[in-house]
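Each structure below is given as structure tokens.
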Structure P
Amino acid sequence: MSLSLITLCILISVAGFSLLLGTIFDRFGELQYPVLIYEPEMAFHFMSMWQFIVLAASLFYMVLLFCYACLFFFSYLTKRTAIAIGLTVAFLFIGVQLSGQFVQTNFVAFNPFMYFHVADIVSMEVAALQKNFDLSIYNGFWVLGLASFLILLVTYFMSRRHAQ
């Protein structure tokens, strides 16, 4: 919990600093700038830039939560920080690489690694390319949240069983 709060504070600080630098050297910009969002049946609509940024930041935070859950699981298994970080990075890398090979299955929307391409998920570009509009940001919230919860639940029950 504290790790996710620290990460949230760091992300807000970096975003604020970036916004400040952009405002100093150019100008604030236009948050109503349209972003193209794909839809089924070769349709599309536009979303304002501020909505896109909020949705992308929210999905990115869910990806971080999933990564932290994996790190917590591997940390419990190995009891060594460096090994847990290495296993987590390897697991996430392999998961993202293998997720590209199973895009034609019916269960691709339930793969949490498919949602790591945050901007492409929010703009529905991945869904349009795969012709599977189940790959949406809202499914990403559910899949990443449920996967994180299940990993944390398994870790909790493993720790309880080990303590007895």
Structure Q
Amino acid sequence: MANMKEAQLGIEQGKKEQLVQKLNSVYCEREALENLIRACQWNTQGSRSAEFTQILSAVSPDTQNTRQQGQQTVQPFTPSNEVAERISMMGARIPSTYHDLSEYSKIESPPQSTDVQKNADYLAKVCEQFSQTTRQAIQAAQQAHDEVTVQALAEQLHPAEQLATQLRRFQN
């Protein structure tokens, strides 16, 4: 017998379990990405560090930024609350420990560097990894016919792809 949340979502159990695993990965990688952005903002030094920090400030969810005319910026990340809400709606526990982050995330430990080019390269790779994980979750949500989750994930995907592109341009 299906519980109330299963009935409300209309997702069969097998697809729901697969989707929850994918959402856990997106959530944990998103949290890791946010922490890495903050760390790179604080730890990066060098001749182009101000420019690098400005790019990162544009996407930081805890920074209010306005677009300046003539300046290309990246859309800010939306809070990961919607992803957490989808996990909860499916009756699963929201990942909340460092163990969870390492269990569900494919993001590797950052280099211990203050070099702007190394940090830009690393963050671009992290954004690409997060984008790949998010696309896999979108595919699982589409297969489960869960359009609300598809939309929530798309809102996470676009800023990561934009940031990866900006960081690759910055390196050149």
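Remarks
- Cα Rg over 2.2 N^0.38 Å derived as 1.11 - corresponding label from P, Q: Q
- Of the structures P, Q, the one that 0.85 was derived from, the read-out being FRET efficiency 1/(1 + (r/R0)^6) of positions 21 and 45 (r between Cβ atoms, R0 = 41 Å, to 0.05): P
- Origin of the derived value 16.1 (mean count of other Cβ atoms within 10 Å over residues 13-20; candidates P, Q): Q
- Parent structure of the calculated result 34, given that relative contact order in percent (Cα under 8 Å, 6 or more apart) is the read-out and P, Q the choices: Q
- Comparison of P, Q - label where distance in nm of label points 7 Å out along Cα→Cβ at positions 101 and 117 is highest: Q
- Source structure of the calculated read-out (mean projected area of the Cα convex hull in nm², for residues 53-132 alone, 5.6) within P, Q: P.
- Structures compared: P, Q; top value of distance in nm of label points 7 Å out along Cα→Cβ at positions 77 and 141, i.e. the largest, recorded for P.
Any read-out appearing in this document is the output of simple, stated calculations on the displayed coordinates, not a laboratory observation. Please read these numbers as outputs of a predicted model, since none were measured by experiment. Cβ atoms are built from the backbone, for glycine too; each structure is taken alone.
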